[in-house]
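Next come the structures, one after another.
A short reminder: the numbers here are calculations on the coordinates, not readings from a lab. Quick caveat, the model's predicted, so the values are computed rather than measured. Cβ atoms are built from the backbone, for glycine too; each structure is taken alone.
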Structure I
Amino acid sequence: MTKAEKAKELFASGLNCAQAVLVPFSDRHGIGEKQALLISCGFGGGVGRSDNLCGAVSGAVMVLGLKYGAEKASEKEKKELCYAKVREFILSFRNKYGEVSCTGLLGCNMSTKEGFEEAKKKEAHTKLCPKFVEFAALYLEGLEANKSL
């Protein structure tokens, strides 16, 4: 099973989008599944359903941070490389979907009761979100295949 398939499976099982993207890549980058689940839990639904960055995007950013992130303030070049890798991913995601916020992607604001209900009616979690999870995981798999992750 590919990591993208695993990410889709995890999302379908009830994990949020950020968790589903981070978990398949976590062990390779020094954190266990439990830690990955805990770290990424609050990022689902546009960061705690607060009308912000898509959780699949957040999960991918976490994976990129695990690979490219700086551990010390003095590692400025590493930090800049990490930022560049994140910008490349976000640009790729935005080019594909036109947006990186949950509200923009789903067409409703899940931070409100009405918006959350609208997302349910649209079946966003089964029809839209799995595409975003898959795209993020496929992008990361591509980096792995090129020995860049």
Structure II
Amino acid sequence: MSNKIKITEEQLKLIEKLGVVFEKLGLTPAAARIEGLLLVADNTELTFDEIRETLNISKSATSNAINMMLSMDRIEYITKPGDRKRYFRTHIANWKDSVKEKFAETGMLHEIMKEVLQQRTASTKEFNKSLSEFISLFEYLRKEIPLLFKKWEATRK
């Protein structure tokens, strides 16, 4: 019995397109295609075997990619009563929380970069200037992004 799900040629092309983008954003090729599949497939919850067979990737590549994505909190799994399988799904439903979490992470980076600048030698003026501009941009974004988010939410009501 095949666990391959039905995917159209257009969906396959879109999965590949998404895969290339996700690779550029730091995912492995297998993880990038899995994320693409979970976004594009008609069924939003797929088993390990459905993912593996549909994308035609090895068990180890599938397992490694899924474990990496779980640890990165890019996907999650659920179980269903009476079924021992795990069903994987993307976190797109929780995107607002993810954006807020990533924004908080940039706040930590901002604080550390300020410390780095304080420790820098004065002899690297160009480097220090670039670092200072980087810090300045983060300070600006930390003020503006929450305001933009609130404005956007107001348009959704």
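As an exercise: FRET efficiency 1/(1 + (r/R0)^6) of positions 7 and 119 (r between Cβ atoms, R0 = 35 Å, to 0.05), calculated from one structure in I, II, equals 0.95. Which structure is it?
Numbers: I: 0.95; II: 0.10.
For FRET efficiency 1/(1 + (r/R0)^6) of positions 7 and 119 (r between Cβ atoms, R0 = 35 Å, to 0.05), the value 0.95 is produced by structure I.
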Among I, II, structure where volume of the Cα convex hull per residue in Å³ as derived comes to 175
II
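As an exercise: helix-only ellipticity at 222 nm (-39500 (n - 2.57) for each DSSP H run of 4 or more, over all residues; to 500), calculated from one structure in I, II, equals -22500. Which structure is it?
Details: I: -20500; II: -22500.
Derived from the structure labelled II.
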Origin of the value 25.0, where mean count of other Cβ atoms within 10 Å over residues 31-38 was derived from one of I, II:
II
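State the single structure among I, II that was used to calculate relative contact order in percent (Cα under 8 Å, 6 or more apart), giving 27. Could the numbers behind the result be given before it?
Values: I: 27; II: 16.
Computing relative contact order in percent (Cα under 8 Å, 6 or more apart) on every structure in I, II gives 27 only for I.
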